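Some structures to go through are shown next.
Here, each number is a calculation from the coordinates, and none is a lab measurement. No experiment lies behind these values; they were computed from the predicted model shown. Cβ atoms are built from the backbone, for glycine too; each structure is taken alone.
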Structure 1
Amino acid sequence: MESLSSYARQFLGLMEKPSVEAIEGLSPAISIDQKTTSKNPRSTVGTVTEIYDYIRLLYARIGTPYCPNCGKKIEKQTIDQIVDTILELEQGTKIQVLSPVVRGRKGEYAKLLEGFTKEGFVRARIDGNVVEITDDIEIDRNKKHNIDIIVDRLVIKEDIRSRLTESIEAALKHANNLVLIDIIDDKEILFSQNYACADCNISFEELTPRMFSFNNPFGACPNCTGIGYLMKMDEELIIPDKSKTLYDGIKAFGLSSMKKGDTMAKMYFESMATHYGVDISVPIKKLPREFLDKILYGTGTEKIDFAYESPVGKRTFTSPFEGVMPTLERRYRDTQSQGMRDFYEIYMSNCDCEVCKRCKT
């Protein structure tokens with residue numbers, strides 16, 4: 001308990017002392033009351049007690065990184081190794097040598113850019129946009145930014161080794177031993193004098209605590225943003241009663257009044273029934289599973305002939321069907337209305353993040 005900060009101890013409270021004089025031979029333990037006041041899924045026993053901060057620091061300081069592709073130990077790269085790797089690119093390839101001076105940090109960085117101007121640098125790439133450093137640049141101090149100084153622009157050929165080496169040295173000097181090679185119209189490669197796999201050409205930054213934090217973009221899973229689960233449409237919630245027909249069984253797709261008038265949903269289902277030769281007047285549980293999958297998850301690249309009749313005339317078109325569940329998930333992502341988000345969440349449930357699962361295995 002004494003190792004925790006006063007901020008952490010205030011949440012622990014005072015527990016009743018056990019009615020014993022002494023306990024020996026047991027590892028240190030923490031007693032915490034279970035409370036349901038916090039709805040934040042990122043708040044855990046580890047974060048509340050700040051134990052997680054020590055764990056992240058432990059991994060960052062004594063952890064040994066390994067290549068995720070080949071499993072070999074990651075070691076530092078020399079300048080000559082970086083130059084050799086770049087010169088292996090196809091002759092005539094256009095590249096930019098960038099110095100990533102700011103990576104995912106808040107601030108205005110006016111003085112930083114002014115300092116690079118005095119050193120003779122002309123251009124920078126701020127959050128993906130190339131700008132002239134001498135221009136009046138407004139950077140939101142409350143948002144995280146990526147700033148890359150453009151050190152040089154080159155075309156890969158045999159006689160550029162000397163110039164490329166000088167450019168890489170300059171980039172490494174200003175970016176804490178990092179250099180970013182932007183292959184025009186292709187990809188970017190990050191090189192580091194700190195850690196890299198020479199066989200797979202994969203480079204890493206020096207290990208820092210934020211890489212092991214699910215609250216930080218540099219450590220969080222890009223798919224679930226570190227929460228560990230995602231909300232997705234649930235087939236059982238979309239079709240709670242499979243004894244009904246498609247006309248009555250899928251309320252979330254705007255089908256509650258499908259029999260009363262011509263709707264786009266009615267048109268989609270009846271056109272697909274005609275295409276696949278399926279009678280959709282029977283209960284959902286009697287429909288062929290393959291056809292139901294087409295309704296729920298879409299037809300992929302297979303195109304369907306659709307015909308929609310309205311008071312203004314008949315419209316026909318041919319296209320794939322997106323599917324009920326992908327359509328609802330897209331509407332959920334795109335809507336700006338909290339009321340509509342609450343409506344779609346009725347038909348969603350939490351499921352484990354597949355990307356996190358793959359990383360664990």
Structure 2
Amino acid sequence: MLNVWLNDRADGFLIGWTLGAVLIGSGVGIYYALPADRLAIVAGAFTLEVLGFIAIVIAACQFTGRATTRRHWLALGAAVPLVGLPILAGYDGLGIMIYNFLAGSLLMATAMQYWNARAEAPSSIAALSALYALAAVSFFACGTIIAHERTWVMRVHPENWAETFNAIMCIAGITGIGALSLGLNNARAARRHRRDAETDMLTGLANRRALFERMANGGFAAGHAVIVFDLDRFKAINDRYGHAAGDEVLRRFAEALRLNLRAGDIAARIGGEEFVLVLREASLPLAASTAERIRALFAESHVETARGAVRATASAGVALAGSEACGPGACSFEDVLGRADASLYRAKHGGRNRVGAELKPHGLQMVG
């Protein structure tokens with residue numbers, strides 16, 4: 001996991017899980033390598049293990065995207081001395097019992113973190129949650145045995161069926177958890193790379209490739225509307241104010257698009273200053289009014305630069321799938337995009353900063 005994290009540091013949970021495993025492994029190694037009657041060493045070993053389980057809980061929170069608050073940090077920090085203090089006071093059995101219940105609780109909390117995020121990969125995350133939960137049960141069993149026998153002073157390594165069960169679950173659990181975690185990370189990285197490949201890095205909108213792939217894979221149907229936008233005289237903005245100002249203008253227009261998106265709509269930047277908005281189940285008047293609202297919102301905005309305020313406008317063309325211009329049946333996305341582009345062309349020649357929406361196969365309405 002450390003090696004994977006070193007090659008792709010976008011997933012911070014991997015370093016957290018690695019740190020947790022190292023701390024737990026170090027604690028176990030120290031405890032079983034040295035005499036159990038050296039209480040300071042025993043307290044240090046179990047404190048390392050508690051810190052390891054805390055690191056694993058935090059890693060799970062990072063994986064699921066859940067923020068850890070100050071209250072969480074205080075609660076986790078307060079749990080650290082609960083094990084070491086009784087051991088240092090001579091009650092190593094009591095400290096180990098507390099450790100087992102605390103480790104079980106932290107592992108169960110980890111299992112719940114993953115379970116609540118199972119929608120991302122139901123089978124893999126359910127299996128991961130089960131392994132954490134079974135490991136938690138094995139720790140609870142160890143603690144229960146000590147509590148039942150009231151072995152508050154131990155001075156030896158505990159040996160019973162619960163300890164054997166715990167050892168088996170930890171060995172099997174680490175193997176399974178590691179494999180599943182790496183698989184989930186690889187799947188997430190693949191999705192992230194695909195998303196990056198389909199996203200326009202400047203505006204955060206879909207790019208041309210993503211738009212055409214989605215439309216080709218059943219994303220376009222009769223009753224959908226296509227709006228093509230083009231920023232007016234954009235080259236002059238770059239020439240006069242610089243490309244940084246031009247980039248900010250593009251981002252402002254993308255924001256105007258996002259503010260007018262409905263669920264299921266898709267907005268994309270398909271060229272330098274050309275954008276496309278696909279509205280699902282939209283009438284021509286609805287599409288035209290949406291385009292006009294975006295045009296007006298963008299025209300009211302401005303970008304401050306060292307050379308003064310930059311004000312830009314946009315023109316738009318609207319076309320509808322399944323309209324009279326298609327003839328029988330629904331039009332393809334490319335057909336409707338071409339007609340919307342023709343409407344945009346006429347809007348540009350009609351004075352710019354306006355919306356052109358077709359009325360019939362050979363007609364055009366200027367909306368604003």
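Out of 1, 2, which structure matches 18.6 when mean projected area of the Cα convex hull in nm², for residues 116-275 alone is calculated? The correct label is 1.
Here volume of the Cα convex hull per residue in Å³ has been calculated and equals 275, so which of 1, 2 was it run on? Of the options listed, only 1 reproduces it.
When FRET efficiency 1/(1 + (r/R0)^6) of positions 20 and 148 (r between Cβ atoms, R0 = 35 Å, to 0.05) is computed for each of 1, 2, the one that comes out at 0.05 is 1.
Suppose you compute helix-only ellipticity at 222 nm (-39500 (n - 2.57) for each DSSP H run of 4 or more, over all residues; to 500) for every structure in 1, 2: which one lands on -8500? Going through each structure in turn, the value belongs to 1.
Between structures 1, 2, the calculation of distance in nm of label points 7 Å out along Cα→Cβ at positions 44 and 228 yields its largest number for 2.
One of 1, 2 was used to compute distance in nm of label points 7 Å out along Cα→Cβ at positions 60 and 236, and the answer was 4.2. Which one was it? Matching structure: 1. With respect to mean count of other Cβ atoms within 10 Å over residues 172-179, the largest value across structures 1, 2 is given by 1.
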